[in-house]
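For reference, the structures are reproduced in the following blocks.
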Structure I
């Protein structure tokens with residue numbers, strides 16, 4: 001199991017490029033199941049989750065050709081032989097549930113293992129299943145698997161009690177072939193949902209309202225394969241923005257989707273960072289002392305839960321008291337114990353983390369607990385005094401393409417130790 005060894009106390013300076021978005025690629029791959037023919041995706045990052053999804057598609061009978069160096073992925077879903085996502089292939093990633101909607105829509109049956117992923121909260125799939133039942137599907141859960149069958153999906157009005165990104169996407173993927181109109185209310189607003197809708201429309205789907213809380217889908221008889229370039233990853237971009245800000249850095253971030261990061265940008269500016277749009281990217285500069293700011297995670301366009309751990313590491317380096325409130329996932333403070341090992345003064349009270357910024361962190365042996373916590377610990381290690389060693393970084397590889405390589409190009413000192 002690989003680990004990272006970080007010699008801290010470095011300032012980040014230079015230029016970094018942002019890879020394609022993991023949370024956009026996976027639903028786009030699922031959309032490829034809807035068409036007879038070959039779909040080509042470009043700007044695809046080299047990530048463990050995408051590799052796992054690729055293995056799943058091969059298992060189901062898709063023709064899959066990946067060129068990691070070129071960042072391209074071609075999926076031919078003409079001859080699927082298995083409408084099943086087995087546990088062994090999907091136990092590490094929650095997004096595996098996204099194959100459920102397109103399989104049921106196109107082939108009228110699916111058997112998908114209940115998904116795994118980071119242990120940051122329950123994240124139930126009940127809303128996915130409720131929506132499919134409203135469209136006329138028969139749903140059963142037995143022996144850890146979801147089995148769905150239908151004689152043909154029907155358009156329906158579906159209200160999501162909680163705004164769920166994968167739930168919205170899964171039901172969109174199902175509804176494109178449903179007979180009649182499907183209306184999804186309290187739909188997620190995230191840019192990745194809009195990205196999926198744009199791709200489906202290029203395939204021939206009839207979708208309106210993506211990016212609002214009401215999405216309308218009129219079912220069609222057939223979709224065509226497409227070629228599509230994946231949007232840049234806003235969470236990776238946000239991670240490098242925080243990295244520059246907390247190290248007194250000066251980093252130009254290319255392909256930075258700044259329009260999708262307004263809530264983060266506001267907090268960074270409040271903390272004393274400089275953010276300016278330039279030709280070819282966004283420049284982020286950091287200033288010390290870092291000012292303490294409060295934040296509360298919310299669905300998009302609110303402050304993203306996927307940036308909470310990175311900002312907590314920054315606030316541990318600030319001067320003053322800050323409060324971070326986590327409203328999305330109930331178990332997303334697992335990195336607090338690791339930051340405390342570095343000398344951070346953090347108290348957890350329910351869904352609130354109270355951080356007393358001390359202006360310094362010290363290197364320590366750490367254990368990553370989930371994907372975004374891993375990124376927060378890496379940033380803490382870069383800015384800390386001394387040596388930090390982070391184990392269980394397979395979490396990191398699920399969502400960041402060569403993060404240590406990119407940070408090293410900016411002046412960090414990180415070594416990956418393979419075991």
Structure II
């Protein structure tokens with residue numbers, strides 16, 4: 001071990017090869033959540049290997065040198081383990097939650113699947129079909145597919161514009177040798193974080209994982225990522241559907257930007273909850289849509305502020321007009337003190353309520369390590385949210401929706417020439 005650092009309940013150990021082990025001890029909990037993270041997701045992929053990170057995520061649970069897939073499932077079931085994994089644009093995580101007395105069993109299973117998976121070609125073929133079905137499910141779900149279409153338009157040829165799932169063509173071509181090469185390049189010690197939260201002893205955590213992970217190659221250092229460029233454009237994809245699904249948006253702060261707190265407040269005011277401007281105007285007052293909301297997708301060096309709505313083909317332009325009016329109102333400072341306080345309280349409440357979950361805490365300390373390189377307390381987070389001013393929210397509204405900075409995709413029975421593109425003109429500068 002190189003060093004250990006402690007923040008009250010939070011401790012961090014870095015092994016000589018660069019593997020980081022983090023913990024947050026919560027004595028009053030009966031559970032433990034453990035995650036093994038890799039700082040590699042679809043953003044690291046080449047176009048021809050798009051979907052490989054997600055394929056690995058699936059295959060990790062399909063058998064190791066010590067356990068087959070049925071044994072893995074049974075052993076997790078016996079200890080009541082809630083196991084899962086996910087692949088993002090910038091990282092992949094394999095995690096589980098159990099009672100504290102089952103720590104050793106869970107740690108052994110997670111370590112085994114991460115370090116000793118065999119990637120049997122027969123299992124790969126079966127799982128390939130599962131993933132192809134998953135891709136088809138997204139394509140058949142317009143409320144999901146619209147995001148893939150929008151990301152591709154907004155980020156264009158940058159890896160952020162590629163689907164995390166990959167395409168039918170790329171997934172069909174992935175083989176064991178390609179996966180082995182990818183793991184060799186990116187599943188290196190310097191990219192790995194082991195995080196745990198709950199009734200866990202940090203020394204016991206390190207004592208278990210250090211002998212297993214200290215032999216991993218340290219890696220050659222991480223290359224600087226290619227910063228994405230924004231592409232403002234409009235695309236309409238015709239499809240016979242009952243509704244037209246719309247996604248539009250512009251720039252948002254990146255994950256470590258101080259402006260992210262104002263961005264979160266702006267998102268809440270615009271479309272982040274049931275009292276937000278868009279929900280009230282589009283759904284409650286006009287009945288134009290069942291589903292309407294805004295969202296932020298943030299990465300280490302870029303961000304996206306988006307709006308989603310699904311509505312009748314005859315009401316598309318009316319919905320777009322309402323979106324334009326509400327965004328411009330926020331850009332012009334139409335925010336009362338009560339509005340600002342309510343949005344901040346909503347965010348703070350969500351943060352503190354989520355703190356009651358060991359899964360959330362485990363994920364939070366890992367993400368803070370990747371993005372900030374340190375632990376950020378809940379007190380710091382709440383303090384930063386409380387400092388957000390009306391002027392900062394107005395600035396965010398202008399930055400996110402500014403002239404020639406907004407993209408939009410529609411999916412459904414409407415053509416581009418039928419859209420009132422004047423509704424994409426905002427007051428931002």
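Which structure, out of I, II, was FRET efficiency 1/(1 + (r/R0)^6) of positions 281 and 329 (r between Cβ atoms, R0 = 30 Å, to 0.05) derived from, given a value of 0.45? If you can, show how the numbers build up before the last one.
Details: I: 0.45; II: 1.00.
Source structure for this number: I.
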### Value 1.7, calculated as distance in nm of label points 7 Å out along Cα→Cβ at positions 41 and 217, assigned to which of I, II
I
### Query
Out of I, II, which one gives 3.4 for distance in nm of label points 7 Å out along Cα→Cβ at positions 129 and 201 as computed from the coordinates?
I
### Message
If FRET efficiency 1/(1 + (r/R0)^6) of positions 153 and 313 (r between Cβ atoms, R0 = 30 Å, to 0.05) is calculated from each of I, II, which structure is the one that comes out at 0.90?
### Response
II
### Task
Assuming 1.00 is FRET efficiency 1/(1 + (r/R0)^6) of positions 113 and 145 (r between Cβ atoms, R0 = 25 Å, to 0.05) as calculated from a single structure, say which of I, II it is.
I
### Summary
Matching -12500 (helix-only ellipticity at 222 nm (-39500 (n - 2.57) for each DSSP H run of 4 or more, over all residues; to 500), computed) against labels I, II points to structure II
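No lab work stands behind these numbers, since they all come straight from the coordinates. Quick caveat: nothing in here was measured; it's all calculated off a predicted structure. Cβ atoms are built from the backbone, for glycine too; each structure is taken alone.
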